[in-house]
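Read-outs: derived from the displayed coordinates by stated rules, not from any lab. This structure is a prediction, so every number in the text was calculated from the model and none was measured. Cβ atoms are built from the backbone, for glycine too; each structure is taken alone.
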Structure 1
């Protein structure tokens, strides 16, 4: 019965709030109203699912703009960040999500960035769009692994987000999201368990150049910091 309630809520809230987001979009030049609706949507889903978030390290968040580099274990990562991150941000998300009726349309209106990893030319365009948004003062959230981990262990990082990082030249903030894969494993549409999710925000890393060597340094440093954050509660 609980899972039916979660599923019905997810479908109905997604549809209703996406329609509201599309309705208000002509009056929302910055995308902040739609982003606020997305936050509300995430909070409802977590509440109905019986999931609470513990967040630490918010004092490590620098003045905008910055890029939050997060590990990715579950679809719950998205809800958790929307519900608890104390600053506004935009996503870099896979292209397929933008094709979902109403939901994908609302994402586009909010200013979220579509990334097609299978098309190098489109990926470069996405990096250019993201870099422009950052220079305009927008915080971004990215998942360097590019996909969800089944067991919570960090997967190899993709280079694309670090190409964006050196191009933007803004602080990179490591974020460790812990235990979401336990509550909602990869492949599950809804959470299977109640419980706690931990979000640990680490000290930011400064970009000091735009060379290939700097890109590799940032990949290594961010990975080490996220691994440490995943060991905390």
Structure 2
């Protein structure tokens, strides 16, 4: 599941963005100013940024430039009431990847977000396969040895993250930061509980685990079972 940072000081617009994108199963964080956004970017990895042009403490253009100077390479969508060609050039020159003018159509916004998320070199297949596991990212289905496995949304998201990066370890803290909203009142214990339930539903065993837990490293989906 893609994680998106929304930087928007207008509460109404921010609420519309959150409603629109959460209904499409994106995981969202929201900041109302540039300072909070910079702090979030320094501690959390996002797949896409949506930046309002006019923020209380700095412009979205400045924030975009700063993000790029920090080495940030994820897609940036600039959202603003400014619609002149000169403004668009300024936004794109600062490092934005796309530009949407307010008021925006929610369906178009979602289409643009999905188009931007297809650009980076990430897993593009709709069905992920690791050993005897299959995960259909479009239809939200999981199967092991061809048999369907019913998962809760967070269980599905955790398995999807691990299968997108087979053999890569993720700590409980990293999974929490990636798949839960920053303000959510959850802890790493919740992550561990979800993984415990996930392993049970997959019929996982300690002798030959699908999801391996290595002390000091975290969790991974093993390529060779």
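Among the shown structures 1, 2, from which was the value 0.20 of FRET efficiency 1/(1 + (r/R0)^6) of positions 53 and 157 (r between Cβ atoms, R0 = 25 Å, to 0.05) calculated? The value was obtained from structure 2. Tell me which structure, out of 1, 2, gives -12000 once helix-only ellipticity at 222 nm (-39500 (n - 2.57) for each DSSP H run of 4 or more, over all residues; to 500) is calculated. The correct label is 2.
With respect to distance in nm of label points 7 Å out along Cα→Cβ at positions 61 and 149, the largest value across structures 1, 2 is given by 2. From 1, 2, which structure was Kirkwood radius over Cα pairs in Å = 18.8 calculated on? Of the options listed, only 2 reproduces it. Structures compared: 1, 2; top value of distance in nm of label points 7 Å out along Cα→Cβ at positions 37 and 69, i.e. the largest, recorded for 1.
Which structure, out of 1, 2, was distance in nm of label points 7 Å out along Cα→Cβ at positions 85 and 109 derived from, given a value of 2.8? This figure was derived from 2. In this comparison of 1, 2, the computed figure 3.0 for distance in nm of label points 7 Å out along Cα→Cβ at positions 5 and 189 is attributed to 2.
Quick check on the output: 3.0 is distance in nm of label points 7 Å out along Cα→Cβ at positions 29 and 93, derived from one of 1, 2. Which one produced it?
2
Quick one: relative contact order in percent (Cα under 8 Å, 6 or more apart) came out at 26 when computed from one of 1, 2, so which one is it?
1
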